[in-house]
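Once you scroll down, you'll see the structures, which are given as structure tokens.
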Structure 1
Amino acid sequence: MEETITILRSDRKTISLRIYDDGKIVVRAPRRMPDADIREFIHRKDHWIQTHLEEIKKRQAMKQDLPRLTLTEIQALADQALRIIPGRVALYAPLVGVTYGRITIRNQKTRWGSCSAKGNLNFNCLLMLAPPEVVDSVVVHELCHRKVMNHSKEFYDEVLRVYPEYRKWHGWLREHGAELMARMYP
């Protein structure tokens with residue numbers, strides 16, 4: 001199993017392990033940590049790794065069974081998003097204390113939303129397949145980038161100030177987002 005694990009060394013102080021949606025396993029370790037310590041860390045995480053790899057396989061199998069959206073359905077989602085999202089942006093912008101530019105609805109492969117340096121906002125039409133609270137969480141996230149253009153503690157403090165349930169709905173999107181994206185792309 002260890003041959004499927006990529007080990008990246010850097011000047012970090014702690015060791016971490018991450019499993020990506022494609023099943024790739026990456027261990028990040030301090031540059032001077034002995035190989036034996038890294039192997040022991042991986043060995044201690046073996047059950048956790050196997051559990052998560054099985055979950056990934058189940059999700060991938062489920063994605064293959066999901067019906068793909070037709071162009072007509074995608075257009076209907078985009079139209080619905082154009083009716084709903086600008087109103088949510090208008091609601092939350094004063095609460096965040098920011099202005100914004102143009103709002104664009106797209107069918108993106110990897111993003112739910114984005115904010116340009118000029119204040120233009122982009123949102124994925126697939127958000128219309130998620131609960132309304134998820135839409136609000138993405139709207140608030142992007143509006144908060146008008147204040148803080150990174151994902152620092154300061155940024156998340158602002159997000160949580162405006163939308164206290166952000167973590168719950170962001171978690172929903174992390175858990176189910178790949179399924180929604182899979183409906184658009186083979």
Structure 2
Amino acid sequence: MSKEIKIYTKGGDKGETSLLGGTRVPKYHERIDAYGTVDELNSFVGLLRDLNSNDHYRMILLDIQKKLFIAESHLASDKAENVAKLPILSDEDISILENEIDKMNKELPELRSFILPGGHPVVSYCHIARTICRRAERLTIKIGEKYEIDELIVKYLNRLSDYFFVLARRLAKDFKVEDVIWKPFK
């Protein structure tokens with residue numbers, strides 16, 4: 001018979017939690033903020049995947065969720081020996097995003113102005129994912145000033161935010177929604 005795993009430990013009832021490796025830190029610790037933001041992003045990616053009917057996009061979004069879990073685990077790890085046991089991001093993961101961006105961009109009109117997010121709920125969710133991704137990137141860079149962080153995590157988050165921007169434009173085209181150009185003086 002399998003032992004039931006309890007979801008609650010009561011270990012955080014006083015405002016602390018454990019990093020991967022056991023170090024106790026306050027729940028507002030910068031590492032918690034960074035990997036919590038990546039987790040928030042991962043949840044929005046799941047929503048995008050659920051709302052998307054295109055099998056290719058769904059497959060890419062699922063892969064992105066898996067990569068974000070890798071990034072989260074690295075950001076949550078407090079010791080180099082723990083990081084060494086974790087799966088890693090690779091240059092190929094970044095190339096996949098770049099190839100997807102390039103493929104979508106070929107079918108989009110040239111962008112010469114800023115655009116306003118919106119036009120369709122799925123497009124808006126892409127923009128929300130993009131902005132959360134940018135925040136995750138900033139927080140990861142910030143903790144990288146104090147702790148050793150794999151540079152590929154920052155690079156992946158940077159490219160991922162670009163992916164969400166282009167995906168938003170691509171989905172807008174799929175849904176026959178025109179980009180709303182921002183006109184600063186009208």
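Read-outs: derived from the displayed coordinates by stated rules, not from any lab. In this text the structure is predicted, and so the values were computed from the model without any measurement. Cβ atoms are built from the backbone, for glycine too; each structure is taken alone.
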Handout entry: Which of 1, 2 yields 3.5 [distance in nm of label points 7 Å out along Cα→Cβ at positions 25 and 57, calculated]
Key = 2
Handout entry: Which entry (1, 2) yields the derived value 2.5 for distance in nm of label points 7 Å out along Cα→Cβ at positions 97 and 137
Key = 1
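helix-only ellipticity at 222 nm (-39500 (n - 2.57) for each DSSP H run of 4 or more, over all residues; to 500) computed as -17000: which structure among 1, 2?
Working: 1: -17000; 2: -20500.
The read-out was computed on structure 1.
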Completion exercise
Candidates 1, 2; mean projected area of the Cα convex hull in nm² computed = 14.3; producing structure is 2
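Ranked by FRET efficiency 1/(1 + (r/R0)^6) of positions 33 and 161 (r between Cβ atoms, R0 = 41 Å, to 0.05), which of 1, 2 sits at the highest value?
Details: 1: 0.60; 2: 1.00.
Answer by largest value of FRET efficiency 1/(1 + (r/R0)^6) of positions 33 and 161 (r between Cβ atoms, R0 = 41 Å, to 0.05): 2.
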Handout entry: Label whose coordinates, when distance in nm of label points 7 Å out along Cα→Cβ at positions 145 and 177 is calculated, return 1.1 (choices 1, 2)
Key = 1
Problem - Entry that produces 18 once relative contact order in percent (Cα under 8 Å, 6 or more apart) is calculated, selected from 1, 2 - result: 1
Exercise for the section: Compare mean count of other Cβ atoms within 10 Å over residues 41-48 across structures 1, 2 and report the one with the greatest value. Expected result: 2
